[in-house]
Structure P
């Protein structure tokens, strides 16, 4: 099978969108990541998958803490910025959670530390311990079929 067919098939799985951020020297760097999942409750672990071409590919394991922000439906522009599709934003768009830079007003912010990594093809899967978190109300922004989407409640009997 060719790469395009594989990408199209994987695009049939709707995902939420996260931004992974870290302090690198005096600057905060981040990237949009939709390959994110919870792994374990005890201990509290998450996993993210990062392409070998990404600037953060070999950087996360060097950080004491990094942030994961689960974006809300009004943060499409931030997703595009961290995917390299728009100009960067100022430092004022960040809060700090347990030493990790995180995106303000996201649905959830996590402060994490890499505890394991697995090379998987052209990606690294980072498994990280969650040290702290903050949760906000709202609906997520979704990505499906190479397009941004919003959540729509199909269960009209329970509204």
Structure Q
């Protein structure tokens, strides 16, 4: 079944880049400058920041639903990043180069499936998960640090001529 990965909306974070470091600390956030081309995965653009890019490391409520699985955690957001929605069934290097935890939820925001896999296996696992019609969406997390990465939804895939859910 086809799926589609998407980044988060950058709008809630844009004004935070104008704050000084003391105010960011009060909000539980920290300004960072990427010192390598890996290790600073932007949750908006679904790609690793490049050396020298400015980012914020801040708490983000990735599962805001009224559910036992309500959750938040740290994310990186790159200054000026544009929200990325990938074509159907595409998994970017941002995901495929990492060990990932997949957490599948139904329409009532209850977790009904989960898997840990190498990033190169994410497409296969997402396709398997979305074959279950009860799955409404899947959250991807970086397994080693547990940080939210992105969300997957069922998608139309013209190469298969079917819907993903």
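When distance in nm of label points 7 Å out along Cα→Cβ at positions 11 and 75 is calculated for each of the structures P, Q, the largest result comes from P. Suppose you compute semi-axes √(5λ) of the Cα gyration tensor in Å for every structure in P, Q: which one lands on 23, 20, 17? Going through each structure in turn, the value belongs to P. Hey, mean count of other Cβ atoms within 10 Å over residues 19-26 derived from one of P, Q reads 11.1; which structure? Computed on structure Q.
Can you say which of P, Q returns 17.2 when mean count of other Cβ atoms within 10 Å over residues 59-66 is computed? The read-out comes from structure P.
Looking at mean count of other Cβ atoms within 10 Å over residues 43-50 over structures P, Q, structure Q comes out largest.
If mean count of other Cβ atoms within 10 Å over residues 3-10 is calculated from each of P, Q, which structure is the one that comes out at 20.2? Here the read-out was taken from Q.
Quick note: the coordinates plus some simple rules give every number you see, no bench work behind them. Quantities reported herein were computed from a predicted structural model and do not represent experimental measurements. Cβ atoms are built from the backbone, for glycine too; each structure is taken alone.
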